Structure I
Amino acid sequence: MNRTLVGVLGSTLFLSAFLLFWCQPMVGKMVLPYLGGAAAVWTTCVLFFQAMLLAGYVYAHLLGRVASVRTQIVIHFALLLAPLAFLPLAFTGMGERAFSHPALTLLSRLLGSAGVPFFVISTTAPLLQNWLSRTDDAAARDPYFLYSASNTGSLLALLVYPLLVEPQIGVMAQSRMWTIGYGALVVMIALSAGFVWRRAKSNRTSNYAGNPHEAKPALRTRLYWILAAFIPSALMLAVTNHITSNLAAAPFLWILPLATYLLTFIVAFSQFLKVGSDRVSRLVPAVLLTLFPVVCADVIAPPGLNWALIFLHLCLLFVGALLCHTKLAESRPHSQHLTEFYFWVALGGVLGGVFTATISPLVFRTVLEYPLLVAVLAFLRTSPDKDYKTTDADWNYPALVAVAITIIWLLFRQTNIDTDVTIPALVHTGFVFVAFKFRHRPVRFALTLLILMIAYNITLPQYAESAERVSVTRNFFGVKKVLRSGRFLSLMHGDTTHGVEDTAKPGLPISYYHPTGTMGQIMNSIGRPLGHVAVLGLGTGTMAGYIAPDRRITFFDIDPQVEVIARKYFSFLSKCGADCNVVIGDGRLELQRFPPHSFDMLMMDAFSSDSIPAHLISREAVQMYLSKLAPDGILLIHVSNRYLNVQKLAEQLVIDAGLVAFQRSESAGELSKEGKSSTNHVIAARQIEHLGQIPEMPGWNRVTEAPGIAVWTDDYSSLLELMRWH
């Protein structure tokens, strides 16, 4: 083995992978503001990057059919010039139709900007491995080991970006640095090509230890590769959706599932870590039986425990992806079919992305794809018995389990004995024990787990929500549920309440807007009419309960489904009538259409689940808000958040803008029984007298200094300083 040749090729693959996986969070962060900071922006971006990876593998496969490696090198160097027309990467607005077709709009914009550079770099891994297999070097016998070098570069990029790049450097500076990195990659590819040029063989055969004319992979094998790549790709995006929809759609959190996914590739294709699918298969039953209730319940733990729960989801992803990727590594073909193998793997990855990012939101009302994918994992296990054959008992026993679950559930509904949590816990333990006893029969175990997951997916949310589901809808912007608990009707986005109405007192503002709370004080203590109020974030439209004869309220919301829900199930907007207007679109972009000084108060309450749309709480956003406020206008920011210290950021922004600000944290106390929620607000104005009686009222604390974090801008934001770690 020529160590110099292998070292140069490995370094080139490492750099190309590093750039690819630096590009993904960087581009995602660039486009995130244009679609309201929705978590689905990242899954759509991943789908796009998977599609470009597939296109790169198709190109590498077709180019690999050229007999002369030297001819391939010449053709590829012409392609390496194409990205120069698109660098450095940058984005502008999405256009007016973006919110009607957000996924398609985002994909088209990505294609016209990052598509060509990402496509060109994605060709590097399969192409250089194929070039190595066409040399006379001993390493040409099995060039797949370079796959681990490539994935190591990818993993390092995902670690470096949130810890070193994002907290320190704005996205435009990142883009310029990435352009320099692309130039370095071109130099490395040229160096690699020079070594290959000298060592290239005159024919298309390789030195692989086996039959150099091995038959093409069978159709069944190709379908198997697609399936084994489909499941971990779809599962990775499902886990990402679950995490980011409740915390924040930001690179720091996007990277956790993606890094876990890549780590399994490294382990599976490593020459040093001998981890086979049979060993992983023995681990799978214990992991699935331990964690499947967490998947079916579809909940996020309270602050302090949420990181532990996220860790469990990542463990499940790791084991599931490792099972699939070890099977891929074990079934990899002769090196002459290397580029075809990567094509089928990439195709499976794209189909997984399509399933999770585009099909699932259209087909499923809830995030049903996650438990389905987890259930399918059990069917991919390797049997410990080489002579294993399916029998009738493998179908009959799971059927008996299904009958038992049905009977027990009907018993629970008729007797309500499940109100004692000990009873459901004992029943759960019994079913888990039975399923575990089936672990040596893969089909029997998989069918039993599937039945358990279907049952738990139907029943567990009822326990978690403690309410009747009136309506469930889903689109690009997430899952919205209308729940009824006694006389209270509430809107849930993810696992966060976005408004409550007391059906016994329709139109009365409660929850975060209770008359005895912060909003009641503000609306009654400013000392002057607030003639026109802007509210970024509609929810149930509860703020419409503060309508007055001399007041208009304009709501802004990016999700058209939210307006439909607010008008159909809640009475706030209907009671407000023509004095309330709803504008569908990104709040910041739509506000820009209004003339200067249009509003007397602007309230920022646009949270998707509990996540933060970063572009709505930046220095430039605050300056734009002030331009739309009257000279004595008020800026109000709702900073309640379970996972992020939004108050610290809001205080930094208002001090940076030179405003006079006060903060109030209020506990609901006994009034929680009447639908009141605990809240935390920051209120600001240009001069203290514009705040009326607020500065003298108890509970309001003057914001006198910034908390010592870097102010967010449209170019820079970092969540690390805001995370609640306990």
Structure II
Amino acid sequence: MTVQASSQASAAPAPRLVYDLLPVIYRLRDAEQPGLPLSALLSLVEDELQRLRDDVSGLYDDWFIETCAEWAVAYLGDLLGVQGLRPVPESAVSGRALVANTIRYRRAKGTPAVLEQMARDVTGWPARVVEYFALLGTTQHLDHVRPGLGGFASLRDPDGLALTGTAFDPSSRAVDVRHIDSGRGRYQLPNIGLHLWRLAAFRVEGGSARAVPGAGPGCWTFDPAGRDVPLFHPGRPAGPGRVQEQDVPGRLRRRALLHDLAAAPADRSYLTADDPVFRIFLDDDLKPVASGDLICRDLSDWRRPAARPLTGRPVVAVDPVLGRLAVSADAATRRIRVDYAYGLAGDIGAGPFDRRGSLAAAWPGPADAVADWLIRVSADDQPVPGRTVRTLGEALSLWDARPPAAAGQTGVIAIADSASYAEDLDVTVGPGDTLLVVAASLPADEQAPIRLEDVRLTATGLRPHLIGNLRVTGSGGNGVVHVDGLQVEGAAEVGPGDLGQLILSDVTLLRGQAGDASSGWLVAAGNPQLAVHLRRAVGAGVRLPEAMTVSLAESLLYAPDAGPAGPAALDALAATADLDTCTVLGRIQVGVMSASNCLLAGLVEARRRQQGCVRFSYLPLASRTARRHHCLPEPQGPPVVPVFTSSDPASPGFGQLAASGPRAIATGADDEDELGAFHILHQAQRLANLSSQLDQYLRFGLEAGVFFET
């Protein structure tokens, strides 16, 4: 038998275990033969041996919960009697922690600390257990007075009154005989409340605060778009003991911040020395404003503080509820950089999320592909010729001035910070060109060619903000523009030309402070062959006046002026639209529409109803679409109307299904999960896992209810 060896193997054969075990005489004779035939033959054996070795190693790893594959978690749990866990796809939630800690949890079964840790392991949400029998108001004997049990709410305790109705409410209540598992009753002897925090807190580092001209000089918002967005505290990793307010991701209260500023540095919970919830940098200062120069104040009226009388140092007032800050009247502050955290239901739109996986899905290609052209943008770094610039306009100018190439080029503009860029962008791509504008923290000193895989691996932790319009133009056909991770306060427009594809992934289109009617919209005209793709995007609407194609996946659209006479959230009467797990708060007008697992809150009208299909979705009964399959509401069924936590784009609960909403929508998808853009969170599966485990860890005679704090 003759085996042909590759030229690489002939030049430098890789060391192999089987080949090295042969006697030296055979290896010497093999080296004398052209092509190393014995080495090439045994390489086939070595490949099979390596596969067998990997299988054996994998079987060994699957014996242990710390190293086993995800599919083996349920089997190991079955050995311990842990049953009923449903897999949560594409999520960080896993039953691995529950199975690993099962024996420890069973030893302390029935205690609040174990219930809290179990709930976190199963759902991935922070949890706090409230024993409501301990908060019952009781009549006490005068000879045996217990001051800490029962009684009226103290009007002299503003901290306790501020926590009324939350999981940390210390007030006593009268008895409530209704069952807690229905979510109606709470304060009763056998009742246990399990409070969950569904909103997550996302950290922004190096963001640009926004001056509010109408409020006067020295008035700023943490949000780069000038909106009143509440500050969040990210919480702390789960540890031993009971969960406290500072341990969960929630809104930062004014009184909590006030007490933290008055406490000693070692006793602080929010403004700690190593990990404060926010930091403020004035102008070009490298050090943040000291805690001694910070005050907490209600800035509803934008009342600025006074400077220090002796030192003259500027004082900064912070309102965490409104997300505002005001600098003392005598300080001439030109620029403010902030580190802070904001709340959101999930990884949709622009944010400091981990976008490595979603970018790889939206930007297919070989991992070792090298970008033909690359420029890095950073507002604070020193410019490096041919490598780093400070504005997006400079980067686009270099892209337009690049040397011509015979074939289409792949270019990358990497935005390496979370700063705000006040400029209008005109993006132009030629025939076959592909331009990626992405938030990615590429190093500044790297001069070697950058692989596209390196761009993907650094797409995390950033949220750059564009104050201006984004205009894209294609010439010559087949051009592709991909924008990823950018927040645009303005309109995105595709100018007349011959653009092939426009991809917006993890992008947010915001309405500007001036309230321009086109702000926040994606408008495309004059490109009959254009295909528009939105992936995990948030925008005020899409307008496609021509016969184009548009696909939306895991995205959230809304109409700023919702109503029968207002603009449609998706206005594409001649286009073909494909919607997958999307939420649309507004009317839809399309030519042909297909939808799956969508929540379409406004009327839907499709011109050509012989094509397309709407399946496992919610849309009003008066809508005119193609055939429907398992959609809500049913023609002869009860009325079903979605209820949202908030319809305000600046609210942390924007687009999130409220707990009081109908269960049919919360479980109406094809996998029995919720409809809409936040289907990616698989909340119904998490709650089902919690219900399957809860009874096993409750003491006999107790009854539990689940409540959402956010």
Study note, to complete from the structure: When distance in nm of label points 7 Å out along Cα→Cβ at positions 256 and 480 is calculated for structures I, II, the one with the largest value is II
Exercise for review: Kindly point out which one of I, II the value 4.0 was derived from, the read-out being distance in nm of label points 7 Å out along Cα→Cβ at positions 320 and 584.
Suggested key: II
Check your understanding: So helix-only ellipticity at 222 nm (-39500 (n - 2.57) for each DSSP H run of 4 or more, over all residues; to 500), computed for just one structure, reads -17000; which one of I, II is that?
Key -> I
Review point. Comparing relative contact order in percent (Cα under 8 Å, 6 or more apart) across structures I, II, which is largest?
Key: I
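If distance in nm of label points 7 Å out along Cα→Cβ at positions 264 and 688 computes to 5.2, which of I, II did it come from?
Structure of origin is II.
Each value in this text was obtained by applying a stated rule to the coordinates, not by laboratory testing. Since this is a predicted model, take the numbers as computed values, not measurements. Cβ atoms are built from the backbone, for glycine too; each structure is taken alone.
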